[in-house]
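Each structure below is given as structure tokens.
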Structure 1
Amino acid sequence: MKKIGIYSLLIIFLAGIISSCIKNEDVVYTVRLAEIDAASWNANAASVTYPILTRAVPENRAIVTSVDSTLRRVSGLTKVRINLVGQQSGKDEIVGYKIFSTPITTIAFPATITGQTPSAAAATLAVSDAVAGTHYTALSGKVTIPANKSFGYIEIPILNPGPTAGQARFIGIQLDSTGTLLPSPNYNKLGLVIDQR
């Protein structure tokens, strides 16, 4: 009986030594990509694979209809945050983007928040492409994520060409591979619709 107890302890001891010799390497994610922050937080619009927003673009959260102001021709500067996914870089990184055309012809636009001027009621508006120089200041097609930072901004100065009844203008932003960072395949597109009433 003593022999069985000694042999059992010896087997358990050897099993512990053998299993503890296996070393697992830590998994380190080394790929760096760029993504549109609002695309990762908001749901995709119907029939497209990206969000189409009618409200000012928030950072690091989804749109809240009772809080975020309607995107209007009088909104001024709108910022779209671009996130660095992966390890920060010790140098400035460039993210390329392009503007694309609207995939929709109408959109149900929400009412503006009480106190926002000028106010507008909810309505279904006809949608067409925004024109650089008329509806927004022409964009560079590049955004910089500074060294040792995790995000940069596409700044879109919205212009006020005057009211156009029943109209909205679309700006589509798609990250591309023209910069030093590649775009994330999941969150590389965003649509913005500007109320022109």
Structure 2
Amino acid sequence: MASKTDICNLALARLGTENIISIDDDTKRAKTLKAVYDLVRDIVLADHPWNFAITRATLALLTTAPEFGYCYAYQLPTDPFCLRVLGIVGDTAANVDPGIEYKIEGRRLLTNVSPCNIKYIARVTVEGVFTPSFCSALALRLAAEVAYKLTGNASLKGEAMKEYQLELGKAKSQNAQEVTPEAWEDTSWADSRL
């Protein structure tokens, strides 16, 4: 179980710089990482539907309907804070229904369905629930964000971002293996190939 300081030290190791004792240290490295940590964590959380960050909610209907285009407006969750909506869950489905249209405007979700149940990526602030692959991806993204300020080496940012993209791909693959595989359905196209 990694702590915020552990993740920051992994980022510093990727940059080849000295570790910090605590994220609250009075050093340039700690202050720089602390200044960007929360925003970068949210970026990495929103980059992929991490299983540990997926949450479901029934949204509260707002009293003022949209002027046009949709019948209903709903308030997006604030606790836990909604970073990204994955979709609306249909009446009988356990997963999102890609056929249900919606639009996010401000902190409102507009749609034509009522009630409105969503799956979303929540802001997770407790590092203890992060997977090791997420921690590694977060550390690389942190390294990219602070590379130039801490090392003066502009090329390190690009290198760290490339490593982040590779690590994100591996982490996504691991994350995808934590769910029941969807059943493959025969279609007329598949039948015609037989």
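Brief remarks on what is shown
- Read-out mean count of other Cβ atoms within 10 Å over residues 94-101, computed value 12.4, structure in 1, 2: 2
- Read-out helix-only ellipticity at 222 nm (-39500 (n - 2.57) for each DSSP H run of 4 or more, over all residues; to 500), computed value -13500, structure in 1, 2: 2
- Per Kirkwood radius over Cα pairs in Å, for residues 54-125 alone, the highest-valued of structures 1, 2: 1
- For 2, 8, 13, 15, 14, 9, 6, 5, 4, 4, 5, 5, 4, 3, 2, 1, 0 (P(r) over Cα pairs in 5 Å bins from 0, in percent, for residues 6-109 alone, calculated) the corresponding structure among 1, 2: 1
- Structure responsible for 29, with relative contact order in percent (Cα under 8 Å, 6 or more apart) calculated and labels 1, 2 on offer: 1
- Of the structures 1, 2, the one that 1.6 was derived from, the read-out being distance in nm of label points 7 Å out along Cα→Cβ at positions 38 and 62: 1
Laboratory data are not the source of any read-out in this text; all were calculated from the coordinates shown. Predicted, not measured: the structure shown is a model, and the values here were computed from it. Cβ atoms are built from the backbone, for glycine too; each structure is taken alone.
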